[in-house]
1. Once FRET efficiency 1/(1 + (r/R0)^6) of positions 287 and 351 (r between Cβ atoms, R0 = 30 Å, to 0.05) is calculated for all of P, Q, which comes out largest?
2. By the measure Kirkwood radius over Cα pairs in Å, for residues 207-310 alone, tell me the structure among P, Q with the highest figure.
3. Could you figure out which one of P, Q the value 16.5 for mean count of other Cβ atoms within 10 Å over residues 119-126 was computed from?
4. 2.1 is what came out when distance in nm of label points 7 Å out along Cα→Cβ at positions 303 and 327 was calculated for one structure; which of P, Q is it?
5. With FRET efficiency 1/(1 + (r/R0)^6) of positions 63 and 255 (r between Cβ atoms, R0 = 30 Å, to 0.05) as the yardstick, tell me which of P, Q scores highest.
6. A value of 11 was computed for relative contact order in percent (Cα under 8 Å, 6 or more apart); which of P, Q is the source structure?
7. Name the one structure among P, Q that helix-only ellipticity at 222 nm (-39500 (n - 2.57) for each DSSP H run of 4 or more, over all residues; to 500) of -8500 was derived from.
8. For which of the structures P, Q does the calculation of Kirkwood radius over Cα pairs in Å return 24.4?
Structure P
Amino acid sequence: MKTTIISIGDELLTGQTLNTNLTYLAKRLYPLGIQVENAAMIRDDKAAIFDALQNTKSDLVIFTGGLGPTQDDLTKESICAYYHLSLVERPEVLERISSYFKRMKREMKPTNKKQAYFPKSAVVLDNHNGTAPGMLVEVEGKTIVLLPGPPSELQPMVETMISHLKNYLDVPLVQRGYRLIGIGESDLEAEMQDFYLQYPKVNIAPYASVGEVVFIFTAKDEALLKPALRAFKKRFDRYIVGPHDESLESVVVHTLMDLKKVISLVESCSGGMLASRIVNVPDASKVFKESYVLYDNHSKIKHLGINHHIIEKFGAVSEQCVYELAYQLAQRTAADITVSISGIAGPSGGSEEKPVGTVYFGLHTEGKTQTDYKIFSGDRQMVRQKATSYALYLVLKALMHDEN
């Protein structure tokens, strides 16, 4: 099956919002045998929606955005007008929207009522994170799907959409993969040239993000995938931190849970980003109790008792400083593992000895304190993101007692 994805919103065309929904949908649909053959971004405009419908030849057309309560949210109304579908109020949908406002302790505006109107033949896709339900309707030989624009609302709804689409699908593809850290995309690609040739019936696709690389393997059946996955794991085992569809922080948190260990953090240049990534994982409170963001030198001395001579002699961005931070944090928190980060995120503050991007890491566990350092490329935000990914990588290595 082939599909066209049409993203609606003036904010997409002006560059105010990045179209992450397209990437997400393409990744979710491809393993099911649904290929995106066309994609477009158009205005919140009835004429533009009509043109898009007239020009698409796909059997499945997915619209994202334009389902809000305001007058310029025209997607549903425009599509129904194009296909001459009457909109009727769905009482059960109106009740769910009303319940959402009650739960949020907000007043429901009269304009929200239009979000409860759908064609009689449509399947309503419930929205558990907002007020705009989606819909799926079959009309004139096509399947039309409407999804909300905000990713937090769209992504859970995609799972419901897929459950309804399975009746139309060909044999789905099988997909597996790995998440890697500690090696760059270009280095990986250089080592993968012969690998691609060995497994011509397996689609192997790398997806690089800041500090991490995901490799996704797709094939028609498991028997084709298994040899390729085994060979890849054997070759890159030292860089693999988990499956492609689980975040690095999730792997770390779940490993801590399995081992019944607690972690504490002290961050300088990362400014709490590492703690934020950990608490993004559900039930992180079971393994994460406290952290410090100690940005200047005085705060390091005041809160963790760092000897001022260490900072004066070696600097806050040094092996000696992160060693002391991790060690002193362990004495104060009794955590099973403590992590410290201190670096130069830039754009200023670097030197010939310690250029911008230099980050030191301290890690204390099982009575021992170890240090490491990296020089990361990129702007300030990228350095901080790469530092937190590398810190999580060090934690995972320590938990697995992996010295390689």
Structure Q
Amino acid sequence: MRKLPILLLGTLLLLGGCTPDRESEKPEPIVATLTVAGDVMNHDTQIADAYDAAADAYDYGHVFQYAKPWLEASDYAVANLETTLPGDGDYTGYPCFGAPDALAYDLKEAGFDLLSTANNHTLDRGTNGVSRTLDVLDKAGLAHTGSYRSQEERSARNAVAADVGGIQVAFLAYTYGLSGCSLPPDQSYAVNCFSPDSPFSQPDKALLAADLAAARELGADLVAVMIHWGAEYRSAPTDDQRALAEFLVANGADLVLGSHPHVIQPYETVTAGGREGFVCYSLGNFISAQSKEYTDITALLQLELTKDESGTRITGAGYIPFCMIHLWSREKTDYLLDAHRALGEYGENDLVTEGVYRSLERAVAHCHEIFGAEGDLGQAAE
């Protein structure tokens, strides 16, 4: 509520002897939207699709065009960057990921603000690749957490404090391991591994608890942990995921945002250690060229954050179903489609062929199965 100027308020008191309405002076609650996406993959066919021979340059803008309105409308948007940015022209997909710098700039243009760089492919191009990836993200204006160029950087910027529409959120990020790669003993700071020796069952709880405590000391309203975990291609979280989620919540995490399975997994509220936290076990692939079942289905998770006199909490959660399609007959083949919007454009949008229409229906049905139909924000926006 707009406050009265001090002089006018004083005049009113002198003339009428009235007293300020204490109740009306309470600050309005701050409500913000945090949007979360899954794994940003970069397979060989995606690299080929992004290449523009005439310009001798790469452009991923067409891939993100249907997600962009949702991302731009949110106060803050995050995802998991599951590739390096080596800058050497040797751009490759699985098993050793390296993408052109354009991917970072196009993610920023699409509306992303922060990327987790802690996953099992972070070390695909060595520690030099780690450093250069972070250099590119800095130039693109993207915040990042989970990998570092020095011990000093990890100590100073392990938790990234972000302004999410007036609410301060501290982001941490970790991975279970590095796909068989090992960090040099003198560069253990380079990637946050929560369990480098025993990936799933024996997390380094001392490390995690210390990092969560340090994040809390930043004075953030909420602490979010982006974590690379679980079993690939499984639509339900493992017991180890659930146990680790409970530990994180009990030790100060308000949000736990999972990645790695490449398929969507449920979200829920977890109570542990006398605290409550919101946990999304996996959002699958945001973009990819994987062909295994359900790897083309994803969602943008939208979280409503509210801060008022009683504290800060998650007051709402919903999602928008998306489907990754590949139209090999077109010059540009890869598109991430807003499922509900594209279904409504059948017969008008030439991307929505009969086969794509069936894929979109399947995507919506699978999201309803995993997340619940009641949280589908896309159907309300049709």
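1. On the way: P: 0.20; Q: 1.00.
Evaluating FRET efficiency 1/(1 + (r/R0)^6) of positions 287 and 351 (r between Cβ atoms, R0 = 30 Å, to 0.05) on every structure, the highest lands on Q.
2. With respect to Kirkwood radius over Cα pairs in Å, for residues 207-310 alone, the highest-scoring structure among P, Q is P.
3. Attributed to the structure labelled P.
4. P
5. Q
6. Label of the originating structure: P.
7. Traced to structure Q.
8. On the way: P: 24.4; Q: 21.7.
Going label by label, the one that fits is P.
Throughout, read-outs are computed from the coordinates displayed, never taken from laboratory work. Computed from a predicted structure; not experimentally measured. Cβ atoms are built from the backbone, for glycine too; each structure is taken alone.
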